[in-house]
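The numbers here are math on the coordinates, done by the rules we state, and not lab data. These numbers come from a predicted model, not from an experiment. Cβ atoms are built from the backbone, for glycine too; each structure is taken alone.
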Structure P
Amino acid sequence: MTNNHLMPPGTPSEPKFWLDTPHHRNWLMEQALRQLEFFSTSCRQGPGFHILDHDGTPLPGQLQELHTTTRLVHSFALGHLSGFQGAERIIDHGMAYLNSHHRDRAHGGYLWALDGDQIKDDRKLAYGHVFVLLASASAKLAGHPEADRLMADVRAVLDRHFWDDDAGLFCDEWNRDWTPFSTYRGMNANMHGVEALLTAYEATGDEIYLNRAGRILAFFISKIAPEENWRLPEHYTSDWQVDRGYAGDPMFRPAGTTPGHSFELGRLQLQHWDLSGRPDSDAPETARRLIEQALGDAWLPGGGFAYTLDFTGQVDNVSRFWWPVTEAIGAVAALIALDRSPADETWYRKLWNYANDTHVDHIHGGWFPAVDETGQVVTSIFEGKPDIYHSLQACLFPMSGRLSRMMSL
């Protein structure tokens, strides 16, 4: 069912591309502002943030994970750049908490999880550290006075402990004292590493960030994707061979391939190509191959994307989560920004109509994180609304009409 709020009801001659219409862009901004309003209540009276229930009520408990803190800083930096009043309070709160609680004064780096003032999980994860880089770069673009200090600190940690210059990739995890934790290597941390590196480049102009992002993209999109029929395995051995038998945490390290990550990497490939001056290369073509393969493989009857696929593209985990939909919106919008294709517009409308009818909470704000095959909200997988990060970007990034995201907001 198409929701008429996406375009004016009764429009006699509908525009060819929604993103060319003031009405749709205004609708996107309204949706972004509603999300920022909803998550503005996340701040605790003391350090840290609440996890919010579906109606915005703070959930009990004080568990705080590094990616939650950093994503709130990043998201409200986007809000600040978009003119949201009050974004600075969330940025300040998150930056202070990163320094007072997540930062490990004994061994350096940033702790993964805290429970109040107690350390809950002291691992040092590349996934968390690249989000610290993203938060610091976004905060710098938003003009925060502590952004440079945080960026310098996390860059030194990434350089010393996580960046493998021979491979041109990030390794994954250490114990708190930087003794080895495992030999696992993964795509997820590297994909978000690209996101952070490109934002850091936009914030500083330092070519090392752009070059490192390009090396990561070259490995996954130029090397691995063609070998795997344009699907991207998630897990690798210490020498960066595909680990087809790996099956870790079913939520954060699921077996097989994750099509939502193909949307993200495809969009990031276009962003890197744009920031590099749009050189004569196959980057637009390979980005499209990756995005279109995931669209075709993972879209389910009745709508939504399968969470995971096996290595042949068959559905493995049928769960319909919000974040692959948001990332598909961003990826398709980037394709439209590059080339006005009617087929891309068909997908863009399909994605937004589905999201608006199922995931968007039109009563309280924010997005429901999981729905079933009928579009009904599922509450057994996630506690409350996990974060604003994915769904906010789905609203803000398409409005820029550009491939280089942060500087064009």
Structure Q
Amino acid sequence: MTTPRTVLAAHPGAELFGSDRMFRESVAGLIDGGSRVVVAIPTNGPLIDELRSLGADVVIAPGLVLRKALLRPSGWIRLIRETFRGLGSAWRIMRRVRPDAVYVSTITIPLWPLIARLRRASVISHVHEAEASGNALVNRLLYLPHLLSDEVLVNSRFSQATIRHVLPNLAARTEVVLNGVVGPTSPSPLRAGPDGALRVLYMGRLSPRKGPDLVISAAALLAGDGVPVDVTLVGDTFPGYEWFGEQLRLQAESAPERMSVRFAGFQPDVWSFVADTDVVVVPSRIDEPFGNTAVEAVLGLRPVVVADTSGLREAADGYTTARMVPVNEPAAISDQLRAITESWASVRADVERSRAEALRRHAPESYRAAVRRHVERAVRSGSTSADGFRRRGSARRDRPGTSARDTT
């Protein structure tokens, strides 16, 4: 079977962070297969130009995007208002586009599986979230709408296990598709030696859960011991977390001598920053479904220090140039930074080998093909009952050996 003629792809935002980049790759894979792709997205942002450059049609329309603020009692009125607004918007888009399939990116846009099912379209959900330490009831409610989907993809075994803990029926139908991570074509080699200041890079949201403050604290410990350190933070705060950005700047202002902190802001292309660094640090405090940044560091020929938790552990596993540290311990990060400088020759000798393995695991072409294959299968096996709610392709659930399969 060829790829469906029209796919409606829904995504909750238009930035260029991890899930946004994966959505871009999913859309590219569908277009590569010959589909017409219409993207429904609630906000404007840099992702939209990239999607249009791929050949996708983009519709900017209001929709329900679940944020933690909406799940608190103080946000319930807004939640109800945005639910009804999102239902109407999604219904109008579905009626106008009449897609063969709907690809739902992330669990934060829960209306799309329902609307797609009511409109008799095949549904593919792609889960990029996993917070095992979160409230089990909230997690169950977030995952529940995706029981309506024909195909459910997850980005790691950790994500799959998190779903299994709260909604086993859904977990039994999930399949792991490892993220396709785009790296530089010709990465700059690691410099011959850590002469002068050690250059440390953080890439990601400036938020408490991501832990950029831990990088500053770890660097301060090194500088306090007489090791010069330059820290660069690439990223910006999420709306509502501006207070944390100010807190980071105050922390940076109190840095000891021999240490500098640079705030580079959000950057759509991070590779020039990777080229100018010695070590990347990924210090998340809270569960991560995966760790694209850790893989990007490896693809950029740089050693990486990663919090030993959740999907980050999975992303960094097996690379000799990746070092694990306990969560929320800046002293452990500092120790690993020092250890990397002390074993620089062996690290430098291993970065090419690590990159080759990352290219094998996370080739964007493999990811694109996997997403396209699942969309094709959902349409091929689809048959809706009169009430429109029976899952298409239910026979697949009963076939042995189809759940929890790594498709890359």
Structure R
Amino acid sequence: MKVNHGYVRRLSLTPRQVAALDSQGHAARTMWNLLHAWWTWGGKNRRPCLKQADEAIRQARKDIPWLADLPAQAAQQVLKTYMRAWKNCWEGRASAPEFKSRFRSRMAVDVPQGRDLSVVRLSRHVGQVRVPKVGLVKFRWSGPIPGVGRESGRVTGARLVKDALGWHIVFRTEVEKPTPAQHQGPAVGVDRGVNVALALSDGNDQIHEDWIRPKEAERLLRLERKVARQKQTRKRGEPCSNRLHRTYDQIAKVRAKVKRRRGDWQHKTTTSIAQRYGIVVVEDLRINNMTRSAKGTVDAPGVNVRQKSGLNRSMLNEAHSRTADLLAYKLVDRGGQLLKVPAAGTSQTCSACGHRDSASRRGVAFVCTSCGWTGHADSNAAVNILNAAGLAVYGRGAETVGSGCEASTSRRAA
């Protein structure tokens, strides 16, 4: 089977290279917005074709000189990404494409052809890649990359992405591997929660410390108060000052570090679970529904709004959906299988006698009102999740691998 992975590496750029990539990122965002305006002009009755869209992009690069800062192949990739977004919308997998904001969207530039990159390793911790219209760029070599050096596979392309901590490159790779043998490890149920990040049915719970350090929390609070003071002098509708933008950037850097720390823990934890267990059963959670606001309307205001808001933040901070996605592809690579079961009743049912009663759940403790069994509520739910494996509504694993599907993800390194 062919396995596609993404490997993220941090770029070491000179000021000139940073300016060049920023110019390309702004050009790519503007190209998307112009394409979206041209595509949606005229209402639903207008149905342009790809040929017309390609001609419009070529004409825009001639009429607006600074759009030519974006390489021609990257401009064509903007069109392909835009068409893929509409296809996902038409098939019900995503909402319709929208305009990209200058400050709220993430700058990205595609390099669709892997042969143009010329990736080499210079030393133990330094690699080099050729970026179109930028030149040779060094990056931090924090791990092997398929298709570079003696590693099997090939680099099919790359994507340059800018976040709060600077520019990074995501190498898209393809490796041909034999279909893995079925994993002989045991089955386990996993309950994803807030008090216990990952509660396993065999008692091997996975917990973590706070993502944000105490000093970082103090600095974040100080910066948020600074933003509140700076916004007091800004009238409604006026653009933000440079000082306010600088404070926003400082807040984004703190949160980006926290996000990386969480992603590192998720990768390490899901890898250990995929190596140990052959079948992993999780709940089919609807995170958007679970984290919906409880404030209600003016006529029918909600109750416990502040408590629900805090719970929503805690749940979103755990990134449960990404944990399940990481487990899915890592189990596939090792011949394992991920199953999702209905979530209803798993936290209210006694794993010992099967009696279901909402009164049995008492915070983090579970006391069955029928048989009197006591235990941790998350561990009890994990056992119920494992017992419900026969009612799986989703499965991905060894059977899927044999059908020729591909597993993909993005592996990040600092």
- Test item: Cα extents along the principal axes in Å calculated as 65, 50, 42, pick one of P, Q, R: P
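Compare distance in nm of label points 7 Å out along Cα→Cβ at positions 147 and 323 across structures P, Q, R and report the one with the greatest value. Present the calculation step by step, with values, prior to reporting the outcome.
Details: P: 2.4; Q: 4.7; R: 3.3.
If we compare distance in nm of label points 7 Å out along Cα→Cβ at positions 147 and 323 over P, Q, R, the biggest value is for Q.
Compare mean count of other Cβ atoms within 10 Å over residues 203-210 across structures P, Q, R and report the one with the greatest value. Please report the intermediate quantities before stating the final value.
Working: P: 15.5; Q: 20.5; R: 12.9.
Biggest value here belongs to Q.
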